[in-house]
Structure 1
Amino acid sequence: MQYVGLLAPIAFVFALSALAQVGSLKKEIDELKKEVKALKEESKK
C-alpha cells in the first residue's frame, strides 16, 4: 500500500499533462471548424 502513496504525485502530473493536451486539442478543433466554415462559404460563391 505504500507504493500507492509514491505513485500519487506521478499520476497527478500525468493528469495535468492530459488536461493540457485536451485543452490544446479543443483549440485546434475550434480553428479547424473556422477553416471549414470559411471554405464552405467560399464554395457557395
Structure 2
Amino acid sequence: GRVLKTYKYNLGQDKLEIDASNLTKGIYYIKVKNSEKSLTKKLIVN
C-alpha cells in the first residue's frame, strides 16, 4: 500500500474528521499513532 494523506492533530484533541469524498470505492486502512501506541482501522468506501 501507499500513504494517501497525512494529518497532524494536537494533543488533547479527541476527534479527527477525514474527508473521504475524493476516495474511489474500495478498502482503505487508517493508521493513528503517537509515540506510545498505534491503532489501525479499516475504512470501506462504497
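Each of the structures 1, 2 was assessed by distance in nm of label points 7 Å out along Cα→Cβ at positions 7 and 23; the largest value belongs to 1. Each of 1, 2 could give Rg and Dmax of the Cα atoms in Å, but the derived value 19.7, 66 comes from 1. Here helix-only ellipticity at 222 nm (-39500 (n - 2.57) for each DSSP H run of 4 or more, over all residues; to 500) was derived from just one of the structures 1, 2, and that gives 0; the source is 2.
Bear in mind that the values in this text are calculations on the coordinates, not laboratory data. All values reported here derive from a predicted model rather than from experimental measurement. Cβ atoms are built from the backbone, for glycine too; each structure is taken alone.
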